[in-house]
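Student: The structures come next, written out as structure tokens.
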Structure P
Amino acid sequence: MNAPADPRLILREDELDAGLELIMLSEAALWAAVDQGLEAENLGLGRSHWRACFLLRRRPGIGVQELAHLTSLSKQAASRILVDLAGKGLVEKTAGDLDGRRRTAALTEKGLAFEAAVSERLRSQLGRAYRVGGLDGVAGARRILAALAGGRTRSPNAGGGVG
């Protein structure tokens, strides 16, 4: 999926700024949908809680360290998020297979339902945007977003990625 960069592509500062503006506006629209979903679920949880649940669904068995890496949270903040989720019955922690000290987390049925309820709003929004972009636009958008995500698209401890 990692195509070499095209050296012929030269972008001016105003073109890059227009791209940054679109990313920021898109992010605001996506987070507004997450906030609406969180409010509808009425569990008193925030965006970081949903992000953790989403990543746990996509990458089952990640632990605190990997969650911190993927979300740019501190290890303490990632741990606190998992404790909050476990307290609400959304996550179960278990000792790791290879290292009993490394505790991994997995969504419970309640956690899967919570994640699905919030994520459905985003999938719907993204689906509409992809349809506007057309078939060629989907692949291009995914390549651009993967390049922006950098090393977060594949994580060292999980087999998941942006397939």
Structure Q
Amino acid sequence: MSIVLTAVNLLTLLTQAPAAPYAWSLVLSGAAVIASIVPLGAARSQANFTMEDMKAPRAMFERLPAWGQRASWAHQNSFEAFTLHAPAALLALIAVLEVGELPGLAVPAALLQPLLRFLYLPAYVANIAPLRGLCWAGALLCTGILYSEGLKALVLG
């Protein structure tokens, strides 16, 4: 029962105002980028990262274990995904403030995208390719939905 109440409270927090899901989507997507640093840091630690490596941290890529190389790729992809998603979340946020609530899948897409990006990280590092691919494609679809719904609301009113 406590888990259900916690989930309900969390959902209420994430959707308490019409603009909230889009603001949270932006913040949580940024947090996913920051979270991608953790496995990369662990891999660098395992590869004996030293202060000398600070001169060219990407040059040590070959010293990383296989999972660490995947962590590096996941980290880079996190930035790429964020640069696509942030404008979509901002577009949806602006649309809500200008026009009102967005219809259809906009709220679920906004909240699902960061969740998928958080799941993407361990799937990539652990080399679970099907899950990684589903998370990547699903998060990209969510971003596309936000662009579509935000643009429709602003253009069509």
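Student: From P, Q, which structure was helix-only ellipticity at 222 nm (-39500 (n - 2.57) for each DSSP H run of 4 or more, over all residues; to 500) = -22000 calculated on?
Tutor: Numbers: P: -22000; Q: -27000.
Among P, Q, the structure yielding -22000 for helix-only ellipticity at 222 nm (-39500 (n - 2.57) for each DSSP H run of 4 or more, over all residues; to 500) is P.
Student: Also, quick follow-up: One of P, Q was used to compute distance in nm of label points 7 Å out along Cα→Cβ at positions 70 and 86, and the result was 1.7. Which label is that? Kindly include the intermediate steps, with their values, before the conclusion.
Tutor: On the way: P: 1.7; Q: 2.8.
Traced to structure P.
Student: From which structure (P, Q) was P(r) over Cα pairs in 10 Å bins from 0, in percent, for residues 38-101 alone calculated, if the value obtained is 21, 56, 21, 2?
Tutor: Numbers: P: 21, 56, 21, 2; Q: 20, 33, 19, 15, 11, 1.
This value belongs to structure P.
Student: Taking distance in nm of label points 7 Å out along Cα→Cβ at positions 126 and 142 from the coordinates of each of P, Q, which one would give 1.0? Spell out each step's value before the answer.
Tutor: On the way: P: 1.0; Q: 1.8.
The structure behind it is P.
Student: Same structure, new question: In terms of relative contact order in percent (Cα under 8 Å, 6 or more apart), which of structures P, Q is highest? Let's see the in-between values first.
Tutor: Values: P: 24; Q: 30.
The maximum falls on structure Q.
Student: When Rg/Rh (Cα atoms, Kirkwood Rh) is calculated, the result is 1.00; to which of the structures P, Q does this value belong? Please report the intermediate quantities before stating the final value.
Tutor: On the way: P: 1.00; Q: 1.07.
Considering all the candidates, the number was obtained from P.
Coordinate-derived values only; no laboratory data. Bear in mind that the values here come from a model prediction, so they are computed numbers and not experimental data. Cβ atoms are built from the backbone, for glycine too; each structure is taken alone.
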